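Listed next: structures, encoded as structure tokens.
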Structure 1
Amino acid sequence: MADKSNDDIDQIKQDLESLRGDLGKLMQSLKESGGEQVQAGVDSARESAERLRDRAQDTASQLESEIEARPFTSVLTAFGIGFLLGKLLER
């Protein structure tokens, strides 16, 4: 009877060690998976920022071309917008 109890205890110890090892492997796998997802998110954000920067540069170039093509109209438009904003913020 005592022999069976010792065998059971040894089996439980082995099972616990096996479980501990499996949990360690699982945690390592989760860390690696999470790291990959974070890196994918960072890469996606970086690509979006680059696209946004490119679009902003294109828009600035177009605006610059418009101002060069019609300087008088651009000055009047800027004055009008500034005047309207001034009136709105004055209140």
Structure 2
Amino acid sequence: MNRVELLNSASGLISGARQANYGSSAEHFTAVAAVWSVLLGHTVTPVQVPLLMAALKLVRASHNPAHLDNWVDLAGYAALAGELST
């Protein structure tokens, strides 16, 4: 998979299948942030959710760099975090 295919795959997921399955990313990350805030005992913001998920994908990618799903998801989380932050 080349870089354009990887980014197109991420775009398809965050704009298509994942959005259809989980709804608005802003609403989803707000809900996740609320749960994590309670579990951790301090405030987690919606924009921190995709950043932390990206960190998870980095750890997984370091374990198995050839597994493309991690790179696709990492690109998707970066795009969603960028969108939320603006």
Structure 3
Amino acid sequence: MSYQGHIENGMVVFDEPAGLAEGTEVRVEPVRLATLGFWQSCSLDELASRQGVSVPHSLDDLEGGWPEDELDDGFENDVHRWRQQELEPK
């Protein structure tokens, strides 16, 4: 169920009484953003805002990597060794 409203003095004001109990959690989305079609482009800032994420500030933020606490069991080294063995002439 959705309710129509607008922002007034920094607060959400419903156009009609909503009858929601005090403390009810709600989600507010701007109508203009909610009605954008899939193929309509938007800026990176708008997309990040819609998805609730922050815009990366450097390429290092995008790199990711393995978690520091992950077990180093030598699997990657074994795969490399197996591939080298497959390439060796027989």
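Computed from the coordinates by the stated procedures, all read-outs in this text should not be read as laboratory data. Keep in mind it's a predicted model, so treat the numbers as computed, not measured.
Of the structures labelled 1, 2, 3, one was used to calculate helix-only ellipticity at 222 nm (-39500 (n - 2.57) for each DSSP H run of 4 or more, over all residues; to 500), giving -8000. Name it. Computing helix-only ellipticity at 222 nm (-39500 (n - 2.57) for each DSSP H run of 4 or more, over all residues; to 500) on every structure in 1, 2, 3 gives -8000 only for 3.
Of structures 1, 2, 3, the largest value of Kirkwood radius over Cα pairs in Å belongs to 1.
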